[in-house]
Structure P
Amino acid sequence: MNLFNQIREEKEPLAYKMNPNDLSEFIGQMHVLTSESPLYIAISKDRLYSSIFYGPPGSGKTSLVRIIKSKTKLKYHHLNAAITNLSELKPLLNASSKQFKDTGIQTIIFMDEIHRFNKMQQDAFLPHIENGSVILIGTTTENPSYSLNNALISRIKLYRFFALKENEILEILKQINRKINSGFDTKLLRKIANNSNGDARIAISYLEFIINNKIKGNIDDILKNIIPYYRKKGAEHFNTISVLIKSIRGSDIDASLYWLFRLLRYGEDPIFIFRRLLIIASEDIGNADPDAIKIVTALLNAFEHIGYPEGEYFLAHSVVYLASAPKSNSIATSIRKTKELVEKYPNTRIPKSFINYKDGNPLYKYPHNYKGHIVEENYLPNEMGKPILYNPSNNGFEKILMERIKKIRSILGYPISEE
């Protein structure tokens with residue numbers, strides 16, 4: 001070993017150095033990795049097929065990929081979607097197709113964080129997976145139903161990884177403890193496992209911090225000093241996304257921008273933020289500004305095409321628009337009131353006027369035959385009366401919408417006093 005290799009190995013993170021070398025050392029995800037499972041057999045016998053491993057960080061996705069790399073005799077390329085673009089990927093795909101055509105040998109392309117590839121970039125894989133020249137192994141923390149093309153999903157196998165159990169992380173730490181002969185007692189390792197939020201990488205990083213800094217003393221004090229304030233599944237994560245939502249709801253543009261970029265600094269997934277913004281567009285704005293949801297959807301689409309970090313523009317654009325838009329929770333209120341009504345009247349009969357018969361229903365009044373295309377009618381069962389479930393606010397477009405609704409309800413026979 002030369003000096004540079006020695007220096008490199010000394011600098012490598014413990015989690016990287018202690019990566020399992022064989023399936024026998026892999027801990028967790030036994031629902032897909034029993035010795036009789038198709039995935040286990042495929043890795044053991046080097047008969048791989050295109051697959052996506054999805055699940056939370058530190059659940060073993062990349063570790064399993066490294067085992068695949070060490071076992072396979074096929075050509076292997078390791079890429080990261082966060083820093084790889086289409087111009088870099090296409091030559092590799094074309095070379096793989098040529099090799100397959102000339103020799104029949106497939107190429108494994110491992111794409112880490114594949115959810116960061118937009119739909120167009122994902123499409124580049126399709127013909128090469130289809131003709132068998134490329135075996136795509138992808139990892140993602142995102143649900144593939146949201147982040148991957150349907151066409152890509154139909155050509156691969158999906159394997160869901162779950163956050164590791166405390167006892168599984170404890171076994172990983174014990175395994176490392178034996179390998180490096182660190183001499184830590186089980187009580188400390190169990191405390192680390194308990195505070196790792198199901199993430200083996202975090203657990204190993206805590207252990208490495210203690211080793212490198214030769215920290216001694218009370219276990220709880222040690223962990224208090226090394227466990228970060230913010231974790232994606234911890235209280236601070238939910239509190240931060242919550243204050244972003246509340247700032248937008250409260251129309252504070254500046255506070256909304258601050259909390260948005262604080263989330264991004266923490267490493268929050270932009271797509272998760274966009275999902276919350278879409279909910280706000282309906283729950284807290286609704287028909288006060290019907291364009292809000294269209295604008296956020298368009299900006300999400302733009303983000304999926306451009307990606308991160310330039311996609312920050314689309315997130316900031318969305319947050320500023322939503323925070324400055326007129327607010328209304330009328331949709332949310334109507335949902336609650338309607339659900340209460342359904343609970344009160346779960347099995348009422350459909351009025352005879354609206355039952356479909358083979359020769360039509362003479363009781364049904366076709367609205368287009370009447371002035372204004374509206375006719376007095378009771379579309380609910382008689383025993384329910386005329387309950388008003390949706391009450392527009394006086395903000396934005398809802399103020400205009402209310403005038404139209406009043407006219408409609410007067411024709412339909414709703415009592416004015418109920419409004």
Structure Q
Amino acid sequence: MKFTKNKADTAPLRDPVYIASAGAAADTSEEAVNATVGTLRDEDGNLVALKTVFDSYDEISRTAKASYASAIKGNPAYRKAVYEWVTPEEKPDLAHAVIASCGGTAAVYAAVTSLLDEGEILIIPETAWTTYRLIAETNNLRTLTYKMFDGERFTLRYIREALYSVMERQKKAVLVVNDPCHNPTGYSMSYEEWEELVSLLNEVSAQGPAALIDDIAYADYSFDTAHVHDYMRAWNGISDNVLMAAAFSCSKTLTSYGMRCGAAVLFAKNSEDLQDLENLMEKKARSIWSSAPNGVMDNFVRVTGEYRSAYLAEKQTYIDLLHRRSSLFLQEAKEAGLHLYPYREGFFITLREEDADRCRRIHEALMKKHIYTVLVSGGIRIGICSVPLEKIRGLAAKIKEAEDQIL
């Protein structure tokens with residue numbers, strides 16, 4: 001007897017990160033390298049839980065932590081704080097709305113499923129976080145992927161092709177990008193590249209509404225946090241037919257991965273154009289997660305307000321650590337002759353291998369060397385966020401040895 005809805009993929013979930021992480025956890029050898037984890041770890045391998053963040057959280061009363069949020073779309077102080085946090089000092093000259101969510105994933109989910117009808121197409125990066133595709137599949141949406149790079153350079157060529165292809169078919173286009181600190185390549189677009197993308201969205205929106213969802217989960221670990229959101233000034237150039245949404249996550253910002261809090265920040269030329277989407281996403285919030293956690297929202301307001309200076313100083317020590325780890329790996333990767341996607345900043349660096357079978361075999365060869373990574377479309381992700389410097393030293397050469405074994 002089949003009890004599920006008819007249009008559903010009921011095969012067991014095989015999440016590549018959790019599968020790879022389980023393999024790493026089972027390997028107790030001294031030489032084991034666990035580069036599967038997408039959370040920040042210190043040099044002793046411990047999960048980083050920022051002291052400033054959790055000292056502040058401990059000061060919040062039990063009743064405040066246990067309470068429902070004051071509004072389904074998020075506490076007003078939290079929504080205001082998120083908007084201030086994720087936008088540059090010179091604010092976009094656009095109407096905006098903020099919907100609190102249970103994590104960044106929920107923000108992406110709510111935006112995607114509010115913008116597209118069943119059977120329509122979502123445009124996502126070819127090399128990307130696999131959950132974008134899962135969100136589409138579980139809501140009976142189709143996906144079309146785009147390549148981000150032409151050789152060693154970022155390109156809008158494939159995004160252009162995807163936008164026009166989808167617009168021709170459904171007279172609407174929804175595009176997902178993950179910038180800055182793209183997962184898994186670590187690429188961040190320049191201001192000029194963002195200007196070109198906005199121009200492209202305006203161009204294609206002459207045929208129908210165009211929406212861009214920018215997953216900014218890793219933005220707070222940019223190597224230039226003072227200017228990380230400056231690219232949003234380019235969003236001022238959007239036409240009336242373009243909507244922008246930023247999916248924000250407290251998981252990385254507050255090192256509070258399991259506390260599930262985030263927000264979708266919506267932008268458009270006119271507030272009237274946002275109202276229907278805001279209403280729909282509020283209903284979606286109520287029907288799926290009810291409301292975001294009150295205590296975590298309160299803590300975000302406290303940490304980015306009264307504890308801001310101490311928080312930024314503490315977080316910067318780990319940004320500096322990420323910089324040291326990435327610099328060491330990139331230097332040794334260059335010496336070893338590894339072919340990587342262009343990396344700028346962030347938690348991950350990815351080995352480039354577009355032959356899927358060879359990529360799988362290299363991944364397996366690495367595990368035989370006690371090196372655990374994550375297989376992604378077009379490559380192998382290395383989570384430098386979780387690997388101490390002593391294990392990064394020499395890692396590129398070991399990866400090259402495994403790669404050279406595979407013809």
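Nothing in this text is a laboratory measurement; each read-out follows from the coordinates by a stated rule. Since the model is a prediction, treat every value here as computed from it, not as a measurement. Cβ atoms are built from the backbone, for glycine too; each structure is taken alone.
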For this session: Can you spot which of P, Q the value 0.95 was calculated from, given it is FRET efficiency 1/(1 + (r/R0)^6) of positions 68 and 276 (r between Cβ atoms, R0 = 41 Å, to 0.05)?
Result: Q
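If FRET efficiency 1/(1 + (r/R0)^6) of positions 356 and 396 (r between Cβ atoms, R0 = 25 Å, to 0.05) is computed to be 0.05, which of P, Q is the source?
Structure P accounts for this read-out.
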Exercise. Quick one: helix-only ellipticity at 222 nm (-39500 (n - 2.57) for each DSSP H run of 4 or more, over all residues; to 500) came out at -13000 when computed from one of P, Q, so which one is it?
Worked result: Q
For this session: Work out distance in nm of label points 7 Å out along Cα→Cβ at positions 92 and 124 for each of structures P, Q, then name the structure with the largest result.
Result: Q
For this session: Using Rg/Rh (Cα atoms, Kirkwood Rh) as the calculated read-out, with 1.09 as its value, let me know the right label among P, Q.
Result: P
For this session: Could you tell me which structure in P, Q was used to calculate relative contact order in percent (Cα under 8 Å, 6 or more apart) as 27?
Result: Q
Problem set entry | With mean count of other Cβ atoms within 10 Å over residues 292-299 derived as 18.2, matching label from P, Q | P
